[in-house]
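In the part that follows, the structures are each spelled out as structure tokens.
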Structure P
Amino acid sequence: MAAAATATTTNTNTIPKWKASGDWFDVCKCNIPCPCEFAQAPTYEECDGILAYHIKKGNYGDIPLDGLNVLALGSFKGNIWTGDGLTKVNKAIFFDEKADEKQREALNMIFSGKAGGFMAEFAKLIGEIRGIVYAPIKFELADDLSYWSAEIPGKVLARAEALTGPTTPPGKRVQTINPPGSELGPGEGVATWGRSLADEADAMGFKWARKGKSSKHIPFDWNGP
């Protein structure tokens with residue numbers, strides 16, 4: 001695993017136009033469906049989980065971001081969407097080690113919120129950052145949304161299958177539109193619900209191992225500044 005990332009000092013006046021679109025999912029401690037997606041307090045009044053991002057298409061100015069991955073571990077207590085300024089998410093962030101120096105700086109700017117866009121708003125909810133490192137991140141998503149997964153060998157494993165049941169038509173997905181607590185921002189796609197097959201973390205002070213809890217996939221389409 002690569003050394004920790006350094007802070008980015010780019011002047012806000014020099015931020016180029018950028019965009020990033022792709023796929024996101026999480027696996028977490030909550031029962032299905034995760035109440036956070038509905039802007040409610042988590043099942044056990046606290047939550048921890050894994051958040052995985054895959055950029056299908058993107059650029060930061062003239063710097064291409066296609067195919068890069070980002071993974072985060074997070075924990076918090078209470079309802080993060082209340083806007084009380086008190087409930088904060090503690091995080092550890094992994095950026096794709098295959099990114100070159102310019103791409104790494106671009107990822108830092110976007111996901112820290114310094115480059116504007118939705119992540120600038122989400123950054124207001126962040127408390128402690130326990131670490132930022134570069135690592136090999138494997139991301140998989142079935143074309144039919146039947147499963148999704150992400151892994152950093154020996155550190156993080158997240159895997160889920162689409163939720164189904166006796167009254168779900170074959171090939172159809174359990175979905176939510178316009179969720180009031182989307183981690184991707186207002187109006188960002190359709191949330192497809194799943195059940196975790198693996199939710200394991202052992203890195204930067206985060207440690208858990210479980211399965212059978214909530215998961216959801218949401219596409220994202222961001223731009224800034």
Structure Q
Amino acid sequence: MKALARFEPVEWIYDGLKGKIIAWTKENGGTNDDPSELIYVVGHDGKVIEQAPAGGTKNAAGLARWMKKQADAWEQTHPPMRVKFVPEEVTVSGEGAEAKAACAKLDEARGAGKPVAVYVGRRSADDGDARGRAEVAACQKFEWGPLCSADAGKASAGWMLLRLDLGEPAEAVLSKSLGVTAGPAVVLLVPGSETPVVLDAKTSGSALAAALKKATPPK
């Protein structure tokens with residue numbers, strides 16, 4: 001199915017009445033304890049975007065139209081980034097000035113001597129937050145520009161790619177520890193170097209590709 005190819009399909013098999021699946025579906029629109037075919041579109045953050053209408057799984061043509069509509073809506077607001085930064089869980093210990101953030105995947109990559117590129121952006125801001133909304137707009141422009149560069153995408157091969165959202169408190173703390181308090185920015189953490197390389201909003205796709213190539217450790 002062409003529509004399905006635009007998604008990353010995940011199939012959950014019924015794991016019993018007291019299993020995690022029924023509990024999750026009931027938290028997200030499910031209405032009973034019986035196993036049934038339910039289809040959800042879920043974002044990278046694990047939050048439900050849309051659930052297929054009742055009976056929608058029985059009609060292939062109708063389901064394909066629904067999936068196409070969801071994919072079109074997603075692509076209108078999410079650029080097809082070639083440098084595929086992925087969000088990971090970030091935890092914080094302590095409060096205020098003593099707060100420290102940690103990301104297990106980031107620590108694991110650095111411990112293994114793997115180069116890490118961190119994209120610091122912002123997805124949303126309150127209506128009354130003019131500075132935040134301007135930052136969202138700048139990040140969207142950056143994502144549709146440099147992060148869609150084919151050359152940068154190729155140059156990022158072999159890097160651990162992490163995405164942080166300044167709108168999330170824990171991720172903002174981790175971003176600050178990397179020397180970034182405003183987005184968009186890309187931070188390169190190169191094995192053997194204690195000083196992060198910070199690329200700001202003025203960075204072009206070709207400049208990002210060149211920086212990634214230059215900082216890639218020899219094999």
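No value in this document is a laboratory result; all are computed from the given coordinates. Since the structure is predicted, the reported quantities are computational estimates derived from the model, not experimental observations. Cβ atoms are built from the backbone, for glycine too; each structure is taken alone.
Work out which structure the value 19 belongs to, where relative contact order in percent (Cα under 8 Å, 6 or more apart) was derived from one of P, Q. List each step's numbers first, then the result.
On the way: P: 25; Q: 19.
Computing relative contact order in percent (Cα under 8 Å, 6 or more apart) on every structure in P, Q gives 19 only for Q.
The value 4.0 for distance in nm of label points 7 Å out along Cα→Cβ at positions 72 and 160 was derived from one model only; which of P, Q is it? Traced to structure Q. Comparing distance in nm of label points 7 Å out along Cα→Cβ at positions 104 and 128 across P, Q, which is largest? Looking at the calculated values, the largest one is Q.
Which structure, out of P, Q, was FRET efficiency 1/(1 + (r/R0)^6) of positions 64 and 136 (r between Cβ atoms, R0 = 35 Å, to 0.05) calculated from, if the result is 0.60? Clearly, the read-out refers to Q. For the read-out volume of the Cα convex hull per residue in Å³, a value of 176 was computed from one structure; give its label from P, Q. Of the structures listed, the value fits Q.
The value -10500 for helix-only ellipticity at 222 nm (-39500 (n - 2.57) for each DSSP H run of 4 or more, over all residues; to 500) was derived from one model only; which of P, Q is it? This figure was derived from Q.
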